[in-house]
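Readers should treat all values here as calculations from the given coordinates under stated rules, not as data from a laboratory. Please read all numbers here as calculations on a predicted model, not as lab measurements. Cβ atoms are built from the backbone, for glycine too; each structure is taken alone.
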Structure I
Amino acid sequence: MPTVAIDARDAYLPQPRGFGRYTRELVAALERHAPPAGIQLRVLTVGGRAPEIVWEQLSLPRLLRREGAAAIHSPNCFLPLRRPCPGVVNVHDIAFETHPEDFSRRTGWKFRTITPRAARSAERVICLSEHTRATLHETYGVAPEKTRVVHAGPALPVGTEEPPEGPYVLAVGDLRRKKNLLRLVEAHARLHARGLPHRLVLAGLDAGEGERIRAAAGEAPVELTGYVGDDHLDALMRGADLLVHPSLHEGFGLVMVEAMARGCPVAAARATALPETAGDAAAYFDPYDVADIAATVGRLLDDPAERAQLAGRGRERAADFSWDEAARRTLAIYAEVLG
C-alpha cells in the first residue's frame with residue numbers, strides 16, 4: 001500500500017487559524033477514506049530542530065527518502081523543491097503578493113520565494129477556488145492542466161454555549177490590512193451615528209491593526225475579542241444578526257460557509273473568491289467604498305425579511321461543501337500522481 005506523507009504541522013499549533021484549520025479537517029477526513037482507497041497516510045505533526053525552512057527543504061526530503069514515501073502533500077505552500085517522490089501542494093491564495101504589509105519581512109520573503117517555485121514544480125496544485133487557480137496561471141505561469149479545485153467544508157462544531165447578548169454584527173479574522181476591517185469599522189461608526197443599536201464584534205488576533213481600528217471606532221461600540229476558541233466562535237455566529245466579511249483578498253472564505261451553515265446571514269466584499277464561494281447566498285458591497293459597506297449593512301439590519309431569505313439560501317449553499325467530498329477529491333489527486 002503506497003504511503004502519502006502530509007506536512008500537517010499547522011494543524012497542531014496551539015491556536016490554529018486558516019491553514020491549520022484547513023489541514024486539521026482535511027487530515028481527519030482523509031483518515032476516514034484513505035484505507036478503503038488503498039492509500040496509507042503518514043501524518044507529520046512536528047518538524048525538526050533545524051530552522052523551519054531548512055527542515056522543509058532539506059530534512060523533510062531525507063525523511064521521505066528514508067521512509068520510502070510514494071508522495072508528499074504540503075497543504076501550506078512549502079513543498080520541498082527537490083524531493084525523492086511526486087509532490088502535491090496547496091496554494092490557498094497569494095495575499096503575500098497583493099498585501100505584503102501583512103507579513104513580516106522574513107515570512108513574506110519565504111512565501112514569495114518558495115510558493116511560485118513549489119507551484120511550478122509540483123505534480124499537482126490544489127486550489128480552493130477557480131479564482132485562485134486562474135491567479136496562479138496568470139501570476140506564476142502554473143500550467144492549468146496540473147491544477148485542481150477542491151473546496152473546503154464547514155467543520156466548526158455546533159455547540160451549546162450561549163451567544164453573547166445582542167444585538168451585534170460579527171466579523172471574523174485576524175486584524176490585518178487585507179481583512180479590510182478598518183473600513184468596516186468606519187462604516188459601523190456612520191451607522192451608529194444614525195442610531196444603529198448594534199455593536200460590532202471583531203473576532204481575531206490583533207495582527208497590527210488594533211490601534212487604528214480603536215481610533216476609527218470613536219464612540220461607536222466596537223468589541224475586539226482577540227483569538228476565540230471553537231465553542232465561543234460558534235456561539236458568536238449563532239447569535240449575530242449579520243456576519244460581514246469585508247476582506248480584500250481571499251482564496252475561499254470559509255468563515256462565510258460556517259456562518260451560513262448556522263443560518264447567520266452574510267454580507268461580503270465583491271472581491272476575489274468570495275462571490276464564487278457564497279453565490280447568491282450573500283449580499284455584496286464594494287470593499288473599498290465605506291458608504292457602500294454602510295448602506296449594505298444598514299439595509300440588511302433594517303430588513304428582517306431579507307436577512308431571513310439570505311439565511312435560508314445560506315443553509316442550502318453551505319450544504320454544497322463537505323470535508324468528505326474534499327477528502328475524496330484529494331485522494332483522487334493522490335491517485336493521479338501515484339500513477
Structure II
Amino acid sequence: MRAAWYESQGKAREVLVVGTMEDPVPGPGEVRIQVQRSGVNPGDVKKRSNAFGVGMPYPRVIPHSDGSGTVDAVGVGVSSGLVGERVWCFGAQSYRPFGTAAEFVVVPIEQVTRLPSNASWDQGACLGIPGITAHRAVHVGGGIKGRVVLVQGGAGAVGMAAVAIAKHAGARVIATVRSEADSTIARGAGADDVLRTERLGPEEIVESVLAMASEGVDHIVEVAFQANVAVDERILKLGGSIASYATNRPNPELPFWNLAFKNARLYFLGSDDFPPEAKRQAADDLSDLLALGWTGYPIARVLPLDDIATAHELVEQGGQSGRVVLNVTEGVF
C-alpha cells in the first residue's frame with residue numbers, strides 16, 4: 001500500500017516520507033479500512049514535531065487518528081457482513097503505530113462507526129478527535145436537557161461540534177466567538193445566542209452573558225482555561241461545571257475560593273484516554289447527528305497524500321476557514 005510515515009520527529013518536510021509498505025492484516029477483533037480520506041488534527045502534527053516531549057513511541061509512525069473509508073477485510077470475531085460498509089474511525093494512531101495516512105488502516109472494531117449515506121467522506125474523516133472531545137465536554141458533567149450551556153470558542157473544531165451536540169441534547173446554548181464569520185458558524189451549528197468577544201474586556205463579557213442568562217450558566221465547555229477561568233467562575237451557577245479540553249497556559253492559576261464557594265466541578269479532558277464507553281456513545285451520537293442533517297465541518301483544503309507535508313504546515317499555521325483532509329485515493333490506480 002501507499003502510505004506516509006516518519007521515523008524521526010521534526011519539521012514536516014524534513015521527516016515525512018511517502019512510499020509503499022506491506023498491506024496490514026486485521027487481527028482478532030479488528031477491521032481493515034480502505035481509506036478514502038484522512039483527517040489532520042493539531043494533535044497529529046504535535047506528535048510529529050514532538051511538541052509533547054514524549055519522543056518516538058514506535059520506530060515508524062503513520063500519522064493521523066481519524067479517517068473514513070470502506071471496510072474491506074475483517075479479523076476473527078468480527079462479522080463479515082461489515083465488508084463493504086461505509087465507515088469512519090477514530091483513535092487509529094492512539095497507542096498504535098499506524099494511522100490513517102495510508103491506503104489501508106487496521107483498527108479495533110470498537111473504534112469504527114458506520115458513516116450515514118448522506119454524509120461525505122470528508123465529514124467522516126473530521127469527526128474523531130474534535131467530535132468525540134466535544135461530546136465528552138458537553139456530557140461529562142451530567143444531563144443538560146433544559147439547562148444553559150456556554151461554549152467558549154463556539155466556531156472552532158471542538159466548539160462548533162459542542163454547540164450542535166448540546167443543542168441536540170436539549171440545552172439552551174450560548175457561544176462565544178471572535179468575529180462575524182465565526183458568529184455565522186456558531187449559529188449554523190445551532191447556538192441560541194452568540195457573543196462576539198474580540199473587543200470586550202472580562203467585565204463586559206460577564207455582563208453580556210448574564211444579560212442572556214440572568215441566573216448564570218449550568219455548564220461551560222472551555223477552550224482556553226487560563227484565559228477564561230476568572231470569567232467562567234463569575235457566570236457559573238451554584239453547583240455548575242466547567243469542562244476544559246485546552247488551555248492557553250500550561251500551568252494555570254485558579255480562583256480557588258470563588259470556585260469552592262460555588263461548589264463548582266472542574267473536568268480536564270484528554271481525548272486519548274476517555275472511557276471506552278464514552279467514546280462509543282460519542283461516535284454513535286455523532287453519526288446520528290449527521291444522519292439527521294447536521295452539516296458537520298466546513299472543509300478548507302483537500303490535498304492528495306503526496307502533499308501531506310503541506311497539510312501539516314497548514315494545520316500548524318492555523319487560520320484556516322475549515323478542516324484540512326487528505327484524499328488518500330487521489331493518484332492511486
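Below is a table of values for the structure above.
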quantity	calculated
For -9000 (helix-only ellipticity at 222 nm (-39500 (n - 2.57) for each DSSP H run of 4 or more, over all residues; to 500), calculated) the corresponding structure among I, II	II
With mean count of other Cβ atoms within 10 Å over residues 98-105 derived as 14.0, matching label from I, II	I
Structures I, II, by FRET efficiency 1/(1 + (r/R0)^6) of positions 74 and 178 (r between Cβ atoms, R0 = 25 Å, to 0.05): label with the highest value	I
FRET efficiency 1/(1 + (r/R0)^6) of positions 90 and 106 (r between Cβ atoms, R0 = 25 Å, to 0.05) - highest-scoring structure of I, II	II
Label whose coordinates, when mean count of other Cβ atoms within 10 Å over residues 130-137 is calculated, return 27.5 (choices I, II)	II
When distance in nm of label points 7 Å out along Cα→Cβ at positions 114 and 234 is computed for each of I, II, the largest belongs to	II
